[in-house]
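Dropping the structures in below, format is C-alpha cells.
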Structure 1
Amino acid sequence: MRIGIPCETKTMEGRVALIPAAAADLARRGHEVFIQSGAGLQSGFADAAYTREGVTVVADAAALYAAGELIVKVKEPIAGDLALLEKRHLLFCYLHLAAEPELTRRLLDIGLTAVAFESVTENGVLPLLLPMSVIAGRIATQLGTTLLHRPQGGKGKLLGGMASTPRGKVVVLGAGAAGGNAAALAAAAGANVVVFDKRQDRLAEMMALGPNVTALYAYESSVAEEVRDADIVVGAVLIPSARAPHVVSEAMVRTMEPGSVLVDIAIDQGGCFETSKPTTWEKPTYDVHGITHFCVTNMPGAVPQTSSLAISAAILPYVQRLAAGNAWRQFAPLNSGINVDGGKLVHPALQGML
C-alpha cells in the first residue's frame with residue numbers, strides 16, 4: 001500500500017505520526033511510504049533520516065496526498081488538508097468529531113473512510129489515546145503550576161508551599177490516564193490533591209499516590225465544594241468518542257478565587273467546563289470571572305519529540321494491519337475505530353450529532 005505522512009497543519013503542532021524507524025518497518029514489509037518534506041523536523045527527525053530508511057520525501061502537501069492511499073497523521077485535518085483529501089483515501093488520525101460538526105460534514109461530503117485513534121478500543125482500553133493522555137495529564141499540572149505565577153496573571157502562589165505557608169490545592173476531575181498523571185505530578189510537587197471519579201478502583205489508585213491525595217466520588221455538590229477553594233482545577237473527564245459533559249458549571253467558576261487556574265484536557269471532546277472554549281498555543285489562555293482558562297486542543301504538541309516517539313510506537317501495529325488490505329475490517333479494535341465509512345457517519349457515539 002502507498003502510505004502518506006503529511007506535515008501537521010494545526011497551530012504550533014510539531015508531532016509526526018511515524019518516526020523513521022516505524023516508517024522503515026513498513027517499507028521492509030513492501031509498502032511504499034511517502035513523507036512530506038519537513039514533517040519530522042520539529043520532532044527532531046530530518047528528511048534524510050527517512051530517506052535512509054527507504055521513504056520517499058515529497059515536496060509539498062499536494063504531492064503527499066496525491067501519492068498516498070492510507071493517510072497517517074496525528075491531528076484532525078483542517079482546511080488545507082481537507083482540500084486535498086479524496087474519496088479514495090483511508091484516513092487514520094485523531095478526529096474528535098463529537099466536538100467538530102463542521103469537520104464531520106466535510107469528511108462525509110468527501111466520502112472517504114476515517115478511523116479515529118481515540119475510538120480504537122482493545123480489551124476495554126483506548127490504546128492510541130493512552131500515551132497522549134499521559135503526556136497531557138503531566139503537561140496540565142506543569143502549566144497550571146506556572147499559570148499560578150503572578151507574571152502569568154495568577155494569584156502568585158507556589159503550588160507545593162513551604163514551611164510557614166500553606167500548600168496549594170489541585171482538584172482533578174477524572175482519574176483515568178490523563179487525570180491520574182495530573183494528580184500524580186501535583187502530589188509529587190507537594191500540593192493537596194482532590195481527585196474525583198465514579199469508579200472505585202480508580203479512586204483506590206489515587207489514594208495510593210500519597211497521604212496528600214483525597215479521592216472522592218463525583219457527586220455534583222462535592223465537586224462544587226472542592227472547586228470553590230482550588231488553586232488549579234484539571235478537567236480530564238472522558239466519554240469515549242462522545243462529547244465531554246460539563247462537570248464544572250459557570251456558577252462554580254464564579255465561586256473561585258481570582259487568579260486560580262482551569263486546565264481543560266477534555267477540550268478536544270468539547271471540554272468539561274461550561275466556560276471552556278478551544279484555544280491554540282499561540283494564544284493559550286483567556287480569563288472568565290478572573291479565572292485563567294487553559295484550553296489548548298493539542299497539548300501534547302508542546303513536546304513533539306516525546307509525543308512523536310510515543311504515538312508512533314502505539315499506532316504502528318495498527319498501521320501495519322490497515323496497510324495489509326481490507327482484512328483490517330475484521331479486526332475488532334480497528335473496526336471499533338471507524339468513525340466515517342465511505343461518507344457515512346457510523347460510530348454509535350456520533351449518531352444524531354448532525
Structure 2
Amino acid sequence: MQALVMKESWKLEVEDLPAPVPGPGEALLRIIATGICGSDIHGFTGENGRRHPGQVMGHETVGRIVALGAGSEAHDLAEGRLVTVNPVISCGQCTACQTDAQQRCPARRVIGVDPALRSAFAELMTAPAGNLVPLPDSVPDEHGALIEPLAVGYHAAVRGGCAPGDRVLVIGGGPIGQATALAALRMGADAVVVSEPHPERRGILARLGLTAVDPAAGDLTELVRDALGRPTLTLDAVGATSTLADALAVTDLGSRVVLVGMHAPRVDLPAYAVSTEERSLIGSFCYSAGEFAQTARWVAETDRDLSALVDGRVDLASAASSFAALARGENQASKVLVYPHGAPDTATHPHPATTAAEENRE
C-alpha cells in the first residue's frame with residue numbers, strides 16, 4: 001500500500017509499505033479522506049517537536065472497514081461500514097477513563113501523533129475497534145473527516161460552560177475557530193461572532209451562517225461591542241500572547257476565556273485582567289469519547305452545509321506540496337483533505353476546492 005511518510009522536517013514522500021494486518025480487537029480501514037491539521041503542519045516544519053522522521057501522520061479521518069480482527073465483534077461493526085476514528089487511545093481503567101475524560105488519561109496515545117502508530121495519510125490503517133464510530137450512509141463520506149476537529153471545538157465550548165444567554169466571541173476563524181463557533185450555536189448561545197483577519201476564512205464563515213469581523217478594520221473591542229456586546233464567553237482558537245490579551249480585554253468582567261488554540265507553547269499573561277476583573281481562564285485540549293460520539297451524531301443529523309468547511313481536496317501524490325504551501329502561507333485553504341485513493345472530481349462539490357494543478361502553480 002502507499003503512504004505519506006515524513007522523512008525529515010519539510011520533507012514528505014509517498015512510499016510503498018506493507019499492508020497492515022488487524023490484530024486482536026482491531027479493524028483494518030480503507031481510508032477515504034484525511035484532513036491536514038494545523039498540528040500536522042507544525043509537526044511537518046519541526047516547530048512543535050510532536051512529529052518524527054519515519055512517521056505516517058493523520059488523525060482527522062474517515063474510511064470503510066475492510067477486515068476485523070479477533071475480538072472486535074463486541075463493538076457491533078461490520079465489513080464495509082463507514083466509520084470515523086476517535087484518535088485518542090486511552091487505558092480504559094484509570095479514573096479519567098472511567099469518568100469519560102479520556103483526554104486526561106496519563107497513558108493516552110494519539111493516532112497521528114504517536115510515531116509508533118502508522119496513521120491515516122495512507123491507503124490502509126488499523127485502529128482499535130473501540131475507537132471507531134460508525135456513520136450512517138446518508139452522511140457524505142468526507143464529512144466523517146471533519147468530526148475530529150468539530151469535536152475539539154465542541155469540547156472547548158463545553159469547557160467554557162456555553163449555554164443559552166451567552167454572547168460568544170471566537171478569536172480565529174480557522175478550522176478550530178469554525179468548529180468552536182458551530183459548537184456554541186449548537187449549545188444554544190444567544191449570539192456568536194468570530195474575529196478573523198483573512199477574507200477567505202471570513203467567506204467560509206459566511207457560508208456557514210456565522211458572523212465575522214475583521215480585527216484589522218479597527219479597534220477589536222469596539223468591533224465586537226457593535227456586533228455582539230460584551231462577550232460573556234470568549235474562545236481563543238489561536239493561542240498566542242496577542243490573542244489571549246485581546247480575549248481578556250474584550251470579555252466582560254467576571255466572564256470566561258477558553259484557551260483552545262496552540263499557536264505557541266508559551267504566552268505572556270496579563271494577570272490583572274484575570275485576577276482583579278475576576279475572569280476565568282480555562283484550558284481545553286482534545287475531547288472525551290462521549291463528546292466525540294455526540295459530535296458524530298450531530299454531523300449525521302445537522303442540516304447545516306458542512307461542505308463549506310472543506311476548501312481543498314488533493315490526492316496522496318500532491319499532499320507533500322500541499323503541506324509545503326500551507327506551511328509557507330502560499331495556500332490559504334482552511335481545510336485540505338487528502339484522498340489516498342485519488343481526489344474526487346472537484347466539479348461535484350458546491351464550493352471552491354484547491355486542486356492539485358492549482359497547488360502546483362503555487
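Nothing in this text is a laboratory measurement; each read-out follows from the coordinates by a stated rule. Small disclaimer: the values here were computed from a predicted structure and weren't measured. Cβ atoms are built from the backbone, for glycine too; each structure is taken alone.
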Self-check item: Structure from which 114 was derived, volume of the Cα convex hull per residue in Å³, for residues 189-300 alone, options 1, 2
Solution: 1
Quiz item: Given structures 1, 2, which gives the highest value for mean count of other Cβ atoms within 10 Å over residues 85-92?
Solution: 2
Quiz item: 1, 2: which one has mean count of other Cβ atoms within 10 Å over residues 253-260, as calculated, at 20.5?
Solution: 2
Quiz item: Which structure, out of 1, 2, was Cα Rg over 2.2 N^0.38 Å derived from, given a value of 0.97?
Solution: 2
Self-check item: mean count of other Cβ atoms within 10 Å over residues 69-76 - highest-scoring structure of 1, 2
Solution: 1
Quiz prompt | Test item: log10 I(q)/I(0) by the Debye sum over Cα atoms at q = 0.14 Å⁻¹, for residues 5-164 alone calculated as -0.81, pick one of 1, 2 | solution = 1
